[in-house]
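Participant: Next up, some structures in structure tokens.
Just so it is clear, none of the values below were taken in a lab; they were calculated from the coordinates. Just so it is clear, the structure is predicted and the values come from calculations on it, not from any experiment. Cβ atoms are built from the backbone, for glycine too; each structure is taken alone.
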Structure I
Amino acid sequence: MTQPRKEPVQGWFADLVVDNVAIAFDTLRANKLRSSLTILGVVIGVGTVMAMATIVKGIGDQIVRTIEIAGPSTFYVVKVFSQTPINPDRLPAWIRIRPDLSEREATRIKQIPGVQYASIWGQAFGRIEYQGVRTQPGVITGADDGFTEIQGGELTAGRWFARSEITRGSAVVVLHEDYAAKVFGQIDPLGRTVRLSGRPAEVIGIYHPPGNIFAPPGSENVAIIPFRMLDRQFTYDKTNALFIPVKPRDDADVAIVQEEVIVTMRELRALRPGTPNSFDVITQEQVLDVFNKLTGAFFLVMIVLSSVALLVGGIGVMAIMMVSVTNRTREIGVRKAIGATRREIMLQFLIEAATLTGVGGAIGILMGLGLAQLVTAILKVESNVPLGITLIAVAVSVGIGIVFGLLPARRAARLDPIEALRYE
């Protein structure tokens, strides 16, 4: 006597999943408004996580590429290095007693054999104005003709400063090409006089920054002028916006160069052995570490906020599934009467809840990526889809459906078939 062939367990489960997913989508279509409101929390939570992950990753990649432009060995001598903002109007005593950086110190550092480039730079905020047309405030950098040595980019027109212009602090300026276009339009800016925060300067060059430099709106180098012009004509923060970029030679040992710079600075400031340095040295790794700490804290806050939204979404899923179980009590009774087991009923409602939140997660991912693309486009930052975070977001959204759908599914599975058939 031939035994009836048993269907493989895997095939049975796959068919069950497909059937219940189809039932879940039918439920979604039948109750569009209710389902939309239910998954709104999931959409917001997943969307927030995706947007933040994409933006943070994009900015992080840009920071790394910016460091690569200057060279990973480039470091900076500053008056003080702090991971928290310093108010220049209310400096602590230990910062006030530190002398400001000077051109003499930058010149002496440049003479160290292992140093390829060193100069003193300063930054002030200001607008560019020409015949009544003004730009938004941006960074006006006081530097020299070695600006691209650290920042990268190139001149698209004109020239850099002549040595005599650097020495005298002449009123000349190299403009960022975008800002030159804003104030001059189709007019050739070379040789014309603009006003930088009210101070006249002749345009001698147009600067094209590297495409991968991290410069959010308001922090671009809108204009580069000789440092002495900045020092004499502008008021700027000498605690936070005055620094000496130092680039070692390719064949030099960076650690040795850094040590020589520290020794040179201590000699120039006549610091005795055992006396703490009255300046700080910042490496590219420290800059990246500060950035990672800031974005890490910001990302953590966003995760907490999005978790609240996901929790609200999960509670909404549980509530709607409870209503669904009540509304479909008779259907559950019929299924049990024709042989459906408790496990099958439970799986039906778990799969339905997971489908509901899975759809919300998919919508949230698309919305989050769309928002991230918009923000990174405004910031002029290249961003790629973080695949790992995307997979986690999908798993979390489906997992929420399973966790919060468990109680309604157990309730449905435990319904008495006789009572369920009598339910009206």
Structure II
Amino acid sequence: MNKRNFLKRLGLMSLLAFPGMLNLDELLKANENRPAGDLASDEDFWLAIRQGYQLRPGFINLENGYYCFLPQETLEKFIGHIKEVNLQGSYYMRTVQFDNKKIAAGKVASMLGCPADEVIITRNTTESLDLVIGGFPWKEGDEAVMAEQDYPAMLDMFKMVGRRYGVVSKKVSVPMDPGSDDEVVKVYADAITGKTKLLMVCHMINITGHILPVQKICDMAHSRGVQVMVDGAHAVAHFNYEIPDLHCDYYGSSLHKWLSVPLGAGMLWIKKEHIPTIWPLIAEEGKELGDITRLNHLGTHPVHTDLTIADAIDFYMKVGAERKEERLRYLQTYWTSKVRPLPNIILNTPSDPKRSCGIANVGIKGIKPSEMSDTLFKKYGIYTAAIDGAGVHGCRVVPNIYTTPEELDKLIEALKEMAA
């Protein structure tokens, strides 16, 4: 960074330090007519966004996939909800907690373009999808199709229903860098038989960042009489889409990831016609079979988290879905484009930018992922996640909108040195 740009950014940071001189609303209003693609590389704009996060010093956090912590604006509102629920105590729990949870579910539904009476708030993606897998009306001999790159918790649930109901699991392997959507669709199509009842597919594979052609997979499966459940753990508030456009039957996600809701919030969407067929995880009598809330009985839980969902959505919509997607894709291609051609570097993420967004995975020949992540953290101060399985051997690198190119430059230099 040259001296002029450094001083310019320093001045911007000083303005942000004093409330009223420059805030997020003013920043967004000043840039409301700029195309998201142009803003993606405007470092002054994103540096201003960065000031809304409290970042831990001492290392560069490039593992925002497990949990995206809250911006200060949302965090303060979360703390306020904790205080209010604590103040009201049992009165709150016995009066409005369920109404407020329904309102939160409705806001998630609106954001994702689906009917409010088809969405419930859960605790995470695992709970959402395991509820469907465990509650599906299986018969002995039924088959389910999934990929070896799918999340282990759901694969374990399929093993359990296999032991319990005699369901046969058939695993496929998704190509790392497909040349076309049809190549991916064919992998799933070839695994379907007349006994297949449910197909699970990732919207975005968590270990590589690969975005799959979900709509085409769903259309293919439906033409064969097979229902489709989508793992959208890393998709909600990461890139822009609406669930009905995917043509799926079930969709689950974690809201504490890219939406930056406090820990312990997820969502499940079920197509209305399937709601009566799914058995709940925890029983609750007295509700109609078509009422999706009968699948949502959890007992007492942290209701202040539910209240913060609306605040997190407000922040996301304020920043802008398209702006966020463009920024995340820009950051990912910024570093992957510089290391992909290097000797001994292995990119486990598709080369086509349209097939990924913020997440990517990089490996180095001759270095185990655990050793690689350990070196990145201890020697270079860069925190990543080691991935070593399902044909993927490398470190998952996950920036967020507060990440700077200067931080990614440090990753690039570290990878160059390690690969050499």
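Participant: Quick one: Rg and Dmax of the Cα atoms in Å came out at 32.1, 109 when computed from one of I, II, so which one is it?
Facilitator: I
Participant: Given that Cα extents along the principal axes in Å, for residues 198-261 alone, derived from a single structure, equals 44, 30, 24, which label among I, II identifies that structure?
Facilitator: Answer for the origin of the read-out: I.
Participant: Determine which structure produced the value 3.7 for distance in nm of label points 7 Å out along Cα→Cβ at positions 78 and 190, calculated from the coordinates; the candidates are I, II.
Facilitator: Computing distance in nm of label points 7 Å out along Cα→Cβ at positions 78 and 190 on every structure in I, II gives 3.7 only for I.
Participant: Still on this structure: Tell me which structure, out of I, II, gives 11.8 once Kirkwood radius over Cα pairs in Å, for residues 46-85 alone is calculated.
Facilitator: For Kirkwood radius over Cα pairs in Å, for residues 46-85 alone, the value 11.8 is produced by structure II.
Participant: When relative contact order in percent (Cα under 8 Å, 6 or more apart) is calculated, the result is 21; to which of the structures I, II does this value belong?
Facilitator: II
Participant: Among the shown structures I, II, from which was the value 1.8 of distance in nm of label points 7 Å out along Cα→Cβ at positions 206 and 230 calculated?
Facilitator: II
Participant: Please state which of the structures I, II yields -13000 when helix-only ellipticity at 222 nm (-39500 (n - 2.57) for each DSSP H run of 4 or more, over all residues; to 500) is computed from it.
Facilitator: II
Participant: Moving on to the next point. The value 0.05 for FRET efficiency 1/(1 + (r/R0)^6) of positions 126 and 406 (r between Cβ atoms, R0 = 35 Å, to 0.05) was derived from one model only; which of I, II is it?
Facilitator: I
Participant: Out of I, II, which has the highest value for distance in nm of label points 7 Å out along Cα→Cβ at positions 38 and 62?
Facilitator: I
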